[in-house]
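What follows is a set of structures to go through.
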Structure 1
Amino acid sequence: VNVVQYPAPSGRRCFELGKAIRKALESFVKPLNVQIWGTGGMSHQLQGPRAGLINKEFDNAFLDQLIADPEGLAAKPHIDYVREAGSEGIELVMWLIARGAMADVAGGPAPKMAHRFYHVPASNTAVGHLILENS
């Protein structure tokens, strides 16, 4: 998914793509063992007056909301990401693709969090990992 060239997809569009992927996977007759990865940098800005911006509070709140309220997160406008997470923070909308594919979005049980990690290395991009498993 491209978020560099205009127009960047909205969080809602990414979330809906995840739902469509789930529906496609559910259409298979045989059960599948599938991993869906949402990728993209956490908060960061590489240029301009805010170059080097890392917003730990926003990043961790994003991970919390990705688990507990993905619908609400999908409604977040681009400007909120840019303001809070820097110009490259818009990459976070791509995580919503994977989250939209989870069973709870279609009325199933809440996912199990198998792993969560957040770190700010000696670079200009925060790093986060989140592994959710369908229950």
Structure 2
Amino acid sequence: MTTGKHASATLFGAVAPATGQIVITEADQATAETFQTFLETLRATFPDKTVHLVLDNAKIHHAKILQPYLEDHPELDLRFLPPYSPNLNNTERLWKWLREKVILNTYFPDLEAIRRAIARFRDYLTTVPEEIQSRLGRVAT
């Protein structure tokens, strides 16, 4: 018997295609506030640089509550994909890799076990920027 409820983790992620560098954070849920926290992490990771983010059209990415923050931080350049085009989103390729390598056909006794597995994969990704670039279908020049 299943209850219809399962443990899950909410992740925010970005990848710099030119370098293969990744930024992944975890949140309790996907809200405009947790997305803003992710944007703050990106600003801290890439100080003094313009961060170009290609995003899907999730409601949290367009939330009115974000507008003052985005106006105060013009170095965050948000660009939105056409609807229903996850194949154009590089981060979706990372999530697919995560699912294939870590999640699929794996039993996790609790949410903490999922988080540990994701953290190990995230740590692994920081060591293989060339493989990330390869999976994105482009190599930095």
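A short reminder: the numbers here are calculations on the coordinates, not readings from a lab. Quick caveat: nothing in here was measured; it's all calculated off a predicted structure.
A few comments on the model shown:
- With mean projected area of the Cα convex hull in nm², for residues 29-68 alone derived as 3.1, matching label from 1, 2: 2
- log10 I(q)/I(0) by the Debye sum over Cα atoms at q = 0.13, 0.18, 0.19 Å⁻¹ from the coordinates reads -0.63, -1.19, -1.30; which among 1, 2: 2
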